[in-house]
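Alright, structures below, take your time with them.
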Structure I
Amino acid sequence: MTPVARERYDDIVDAITGWHPHCRASKVFGMPCVKRSGRVVFGLSRTGMVFKLTDPAARARALSAPGAHLFDPSGRGEAFRQWVVVPPERAEDWEALAYEAAQQDHSLPPGPSP
């Protein structure tokens, strides 16, 4: 990840954790992330910012960004259906998606694959 993308991510984390009292910066499997009430809602992977979007419409909007794709941390074609990676080239979309991810119901089970 580029230093500019990391700085953008850090700014978003500061904004979200300042705005949402139940959100805090953390790490999961070495990936920097933000958790809300103990559940990961977004993070920063090697290929972009990762968002858990339980709302199908929000997920579809995120996937429509050029270069966006479902998150497959293993690299074996086992994508997480509620997780979308948005590349650094679309960093202007990151903040709105982070706010959306922080507000969604993360107790919902994954629905059908898109």
Structure II
Amino acid sequence: MDATVAQSAATTTMEQATSSGRPDAAFYLRSSWAKAYALHPDPSGAHVGAVRAVEDVAIPLYTSPDSRATLGHVIRELNDNGTNYSMTILDNQAVPAKVDTVVSLMKLPWQGHRLRL
């Protein structure tokens, strides 16, 4: 991806997190971006920030209020109770898509997150 496009996408995402009432997610994304593109990059730290940004948005949506909840809890909830959720995006048969795609996308950073802080 072109660096200008990547920077624009990252900036837009951070702004949307802030305007959507998720300032912590925006903070984690900014921190993650800074660590990834620093003079001396910190890939592990960047990954941690990205996971925390996803957690900040997903935990309140899909789990009961629990200060110990993680992205793993969200994934488990969606795996176990995915039929209780519907998406506004329609699949190729014009019915609400299943949450499987969202779960797959959440699993990528979670399973790649080897350093648990």
Structure III
Amino acid sequence: MFLRPPPTDAPDEALTPEQERIIRKFRQFSSVSILVMVLGMAAVFGVIGYRMLRAKPLATGEMTALLPKGARILSTAVSGEVVVVTLEVNGATELRTFDARTLAPAGRLRFAIEP
């Protein structure tokens, strides 16, 4: 039922040249296989590290956006990497967008009523 180790008093037999050649090929194949695996893991960890170092941190701190006199904020929304603020300026609706990472203004869309 259990495997028993071979008796230790048996003398070691010398390997034949054929057996030595097979063992040498196996060791060479194992070494190449391990080298390829280590290079693959290094590549994966290298890409992960590269992306972590190149990732832009989110903006921290405060920002004050100046609004026109009499403007009123109607709503705010976040979509992906854009913050959208809906304003009412003197009876007209206006959308202002900001980059969520840097909080820099990204655009402005004004709505006006046709005369």
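Here, each number is a calculation from the coordinates, and none is a lab measurement. Note that the structure is predicted; figures quoted are calculated from it, not measured. Cβ atoms are built from the backbone, for glycine too; each structure is taken alone.
Source structure of the calculated read-out (percent of Cα pairs over 23 Å apart, 37) within I, II, III: II. Each of the structures I, II, III was assessed by distance in nm of label points 7 Å out along Cα→Cβ at positions 30 and 54; the largest value belongs to III. Given that relative contact order in percent (Cα under 8 Å, 6 or more apart), derived from a single structure, equals 18, which label among I, II, III identifies that structure? Derived from II, not from the others.
Here distance in nm of label points 7 Å out along Cα→Cβ at positions 14 and 46 was derived from just one of the structures I, II, III, and that gives 4.7; the source is III.
If helix-only ellipticity at 222 nm (-39500 (n - 2.57) for each DSSP H run of 4 or more, over all residues; to 500) computes to -12000, which of I, II, III did it come from? The structure behind it is III.
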